[in-house]
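Bear in mind these aren't lab numbers, they're just calculated from the coordinates by the rules spelled out. Small disclaimer: the values here were computed from a predicted structure and weren't measured. Cβ atoms are built from the backbone, for glycine too; each structure is taken alone.
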Structure 1
Amino acid sequence: MATLRYDVKKNEHNSYWTVVDVRTGEPVVIHGVLIGCLTAEEADYIVDLLNRHELIRKGSLTLH
């Protein structure tokens, strides 16, 4: 099984979550927007989308 590239990290100073790139340990920024201050549900949803996109891009997952 492939290692997934994106995951969530709980913010230290509040109850929100940030999406992080597992390879770099850095928060994800898309089009200049930090993907943080999310609810757990929002963060999980975005992580699922990003990981699915990454797997499709690498050819590890195909759509039918």
Structure 2
Amino acid sequence: MNKRSPLEITKEALGIKTEYWAKPIPPREFDWCAYYDGDEEGGPISYGRSEQAAVDDLTDNWPR
């Protein structure tokens, strides 16, 4: 049986997509981004050191 993490369940329920891109700069605060599915072109985008941090920032600052 394949168990899903609470983060995966939350992302699916809220329609959140995440991406990882390690930039060539030392700070790691911008490696993960999170956005609502369909809003990637003009909606809010949050960043974080981890996937969870980016999702938390998105849901805290732009709840749906």
Value 19, 16, 10 of semi-axes √(5λ) of the Cα gyration tensor in Å was derived from the coordinates of, among 1, 2, structure 2
Matching 8.1 (mean count of other Cβ atoms within 10 Å over residues 21-28, computed) against labels 1, 2 points to structure 2
